[in-house]
1. Suppose you compute Cα Rg over 2.2 N^0.38 Å for every structure in 1, 2: which one lands on 2.29?
2. Among the shown structures 1, 2, from which was the value 0.60 of FRET efficiency 1/(1 + (r/R0)^6) of positions 51 and 67 (r between Cβ atoms, R0 = 41 Å, to 0.05) calculated?
3. Consider the structures 1, 2: one of them gives 17 for relative contact order in percent (Cα under 8 Å, 6 or more apart) as calculated from the coordinates. Say which.
4. For FRET efficiency 1/(1 + (r/R0)^6) of positions 35 and 91 (r between Cβ atoms, R0 = 25 Å, to 0.05), the calculated result is 0.00, so let me know which of 1, 2 that is.
5. Given that mean count of other Cβ atoms within 10 Å over residues 19-26, derived from a single structure, equals 14.5, which label among 1, 2 identifies that structure?
6. State the single structure among 1, 2 that was used to calculate helix-only ellipticity at 222 nm (-39500 (n - 2.57) for each DSSP H run of 4 or more, over all residues; to 500), giving -7000.
Structure 1
Amino acid sequence: MALIRKRKCPECGGEMEAKLINLHYKRQNVEMEVEVIGIPANVCTRCFYRIIPGKVAKYIDALVDPIFESESRIIEKILPSPSIDIQFPFISRDVYADQ
């Protein structure tokens, strides 16, 4: 089942195409940052508006949210907050997009 389907951009009406994107997460009152690499999304070829499928967004939130929660519960900081990268293995466009 394809996660990404061909569609028009809701912002500018341009063509959207399936791409793997990266997202940078930062939360208020938490020094830590998380970079998620290799997320399937629709990206507009004109204005670069991005749409991440709901199931994919929920999955990423389920990975990232506990990381930030654990960092925010630390009372005594012994080391500086880390920068964390989550990198999904490369997947062929055939797996996540309509052709």
Structure 2
Amino acid sequence: MMTEPISEKEVAHVAHLARLRLTDEELGVFTRQLGAVLEHAQDVEALQLDGIEPMSHPFPLENVTRKDEVGGMLDREEVLDQAPATEDGRFQVPQILGEQP
């Protein structure tokens, strides 16, 4: 078995700070899992990245937004007919506190 980069005592401390109650079994499982994550982080940290340009995305992207295009619209009268209250061709809503009509 490999040496774990974090101890059960440290995981228990972090769980306590996060107000998590862990059973002994959970403590063992989470210690192994967190240890694996930390080992992977050490592997990534050890990579030689001199001369490699940082990137925000692994693939080059260009304007990934779609064009605004007018689509089908709802019939105004049909929508207003389904509203609980209308006034002058608009939705009527309750007055907001503190505002004068």
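Taken together, the values in this text are just the output of simple stated rules run on the coordinates, not laboratory data. Note that the structure is predicted; figures quoted are calculated from it, not measured. Cβ atoms are built from the backbone, for glycine too; each structure is taken alone.
1. Details: 1: 1.28; 2: 2.29.
Comparing all candidates, it corresponds to 2.
2. Clearly, the read-out refers to 2.
3. Among 1, 2, the structure yielding 17 for relative contact order in percent (Cα under 8 Å, 6 or more apart) is 2.
4. Values: 1: 0.90; 2: 0.00.
Structure of origin is 2.
5. Values: 1: 14.5; 2: 10.1.
It was calculated from structure 1.
6. Matching structure: 1.
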